[in-house]
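Q: Below you'll find a set of structures to go through.
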Structure I
Amino acid sequence: MLETGQWIIFVTLILTLILFITGKLRYDLVALIALLIVVITGLIPIENAFIGFSNPAVITVATVFILSKALQNSGVVDVIGQWLSRIEGGITLQLAALTIIITIFSAFMNNVGALALLLPVAIQLDRKKKYHHHCI
């Protein structure tokens, strides 16, 4: 039988997953709510609540999101997206071109960072071309 703490963690994880999937709240708010639940219920001591923010992986991901948003705001995403959308041959050639760009970026930076920086380009291309209607 599960203990109370295990139930709280289980319910918190399910709630978090549902909120992430539905997108009804921003991801940062969902993560903050989950953190607050486990701190308020005493599963994580308050002095340990933010210890994970010192991890280099967290700093890297946060930096990548900031850079990604900066590329969107500067118009770089639009330029790359427009260039990719002009490639004839449909989604296969466009994905191949995007993969080549990500590969080039990966030669100079972290692979996850390169992917995250160009993820807005892929999303924009999908919305523009409505490729997501072909998947199911």
Structure II
Amino acid sequence: MTTRQVPQVGGAIDLQVTVTLFAQEPGVVGLDFALDGQHEHLDCAVNTGETRITHVFTIDDPKLWWPAGSGEQVLSQLTVALPGETVTRQIGFRTVELLTDKDAAGSRFAFRVNGREIFCRGANWIPADALVARDA
């Protein structure tokens, strides 16, 4: 199962849920999609081999996920079920942009989450030697 979030005008989000099914012969399979109380049942035709099925949920007023220190980390529960198998994932609705426009030092490296520029804390130190305690 893969998901893709597509922002819409006015703040709504389309959540595209794609399921890949493998069948030994053609037939019809019942799929149940659920997202935070929204339920959809689809009877889907499948071919021999691989079949991809995409269902779209439209969330008119999504509760957004924010990085730690910037707001709540609201998660939604997504479930896809077919006979004999159920997959459940927790997902957060958000947009993330990497900003690398030119500045006085060359170019900056910043993030805009849900339309608001945020400061990310942390560092990535790569030691000069794989054995840090060893004298060079």
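FYI, it's all coordinate maths here, none of it is from the lab. Predicted model, so just to flag it, every value in this text is computed and none were measured. Cβ atoms are built from the backbone, for glycine too; each structure is taken alone.
Q: For which of the structures I, II does the calculation of helix-only ellipticity at 222 nm (-39500 (n - 2.57) for each DSSP H run of 4 or more, over all residues; to 500) return 0? Intermediate values should be presented prior to the final figure.
A: On the way: I: -24000; II: 0.
Working through the options, I get structure II.
Q: Using the calculated result 4.2 for distance in nm of label points 7 Å out along Cα→Cβ at positions 84 and 124, pick out the matching structure from I, II. Mind showing how you got there, number by number?
A: Numbers: I: 0.9; II: 4.2.
Checking each candidate, the match is II.
Q: Assign the value 159, calculated as volume of the Cα convex hull per residue in Å³, to the correct structure from I, II. Walk me through the numbers on the way to the answer.
A: Working: I: 159; II: 228.
Only structure I yields this read-out.
Q: Which one of I, II has Rg/Rh (Cα atoms, Kirkwood Rh), for residues 12-59 alone, as calculated from the coordinates, equal to 1.01? Display every interim value, and only then the final one.
A: Working: I: 1.01; II: 1.04.
Computing Rg/Rh (Cα atoms, Kirkwood Rh), for residues 12-59 alone on every structure in I, II gives 1.01 only for I.
Q: Rank structures I, II by distance in nm of label points 7 Å out along Cα→Cβ at positions 92 and 108 and report only the one at the top, that is, the highest.
A: On the way: I: 3.1; II: 2.2.
By distance in nm of label points 7 Å out along Cα→Cβ at positions 92 and 108, the leading structure of I, II is I.
Q: Suppose you compute distance in nm of label points 7 Å out along Cα→Cβ at positions 52 and 68 for every structure in I, II: which one lands on 3.5? Walk me through the numbers on the way to the answer.
A: Numbers: I: 1.7; II: 3.5.
The value was obtained from structure II.
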